[in-house]
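K.L.:
Read through the structures below before going on.
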Structure P
Amino acid sequence: IKLFYHSHPEHDAYFSEEDARMALFDNEPTYPEARYLVISVYNRKIKEQAFFEWNPESGTFEKQPG
């Protein structure tokens, strides 16, 4: 798996605590090489998108250039 994607209706494109919880197992990423695309949708239109990747040094998902 190279990419997971989902939308945040009526919210900005950020990696939420819920997103991180779903992407981790035992505090480690289930798919450490995968990218995560979060799409912000307002009024049924895409406002923005953002890519996130796991950073093993910081132990968090960090925003990446898209």
Structure Q
Amino acid sequence: MYFTTPMTTAQVVEHLGYPTRQCLERWLAMDSRYAGHMAKPIIPLETRRRAVELVLGGMQQKQAAKQLG
């Protein structure tokens, strides 16, 4: 359905009722028709890792978000 309609992954999941959007995106990432079309995450992986480190180190989530932008 994703390849035959202009629907987004979220719209396909809402229409079908399954799987989760993340699961569908994992399946698509393994499909050669979709290769190279994955959107880059809004927050880079390194920034997310740093945020987790700060919070695990005792910083409040809001403070970590403010510090990292």
Structure R
Amino acid sequence: MTEIVLNVPDDLPLPGLVARLERLIEEEHLKWMLFSKSVDAIALDDKDQAAFEKVREQAWNGTKKEFGL
């Protein structure tokens, strides 16, 4: 697993932030697992897989905006 180091302002309550980040990571991990299984299940070629990944990335960008990342 990759480790990320963040600089957090001193006045920000860490427990809530940590819980929110953990939920976001779990959600993204689930999305990626479903994406990978979907690619295998429907046997996409490279072109289709790239288009599918583009849509997944657009959805992820929406989530990042929602969480202010």
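Bear in mind these aren't lab numbers, they're just calculated from the coordinates by the rules spelled out. All values derive from a computational prediction rather than experimental measurement. Cβ atoms are built from the backbone, for glycine too; each structure is taken alone.
K.L.:
From which structure (P, Q, R) was distance in nm of label points 7 Å out along Cα→Cβ at positions 26 and 42 calculated, if the value obtained is 2.2?
P.N.:
It traces back to Q.
K.L.:
Given that helix-only ellipticity at 222 nm (-39500 (n - 2.57) for each DSSP H run of 4 or more, over all residues; to 500), derived from a single structure, equals -26500, which label among P, Q, R identifies that structure?
P.N.:
Among P, Q, R, the structure yielding -26500 for helix-only ellipticity at 222 nm (-39500 (n - 2.57) for each DSSP H run of 4 or more, over all residues; to 500) is R.
K.L.:
Using Cα Rg over 2.2 N^0.38 Å for the comparison, can you identify which of P, Q, R gives the largest number?
P.N.:
Top value of Cα Rg over 2.2 N^0.38 Å, among P, Q, R, belongs to structure Q.
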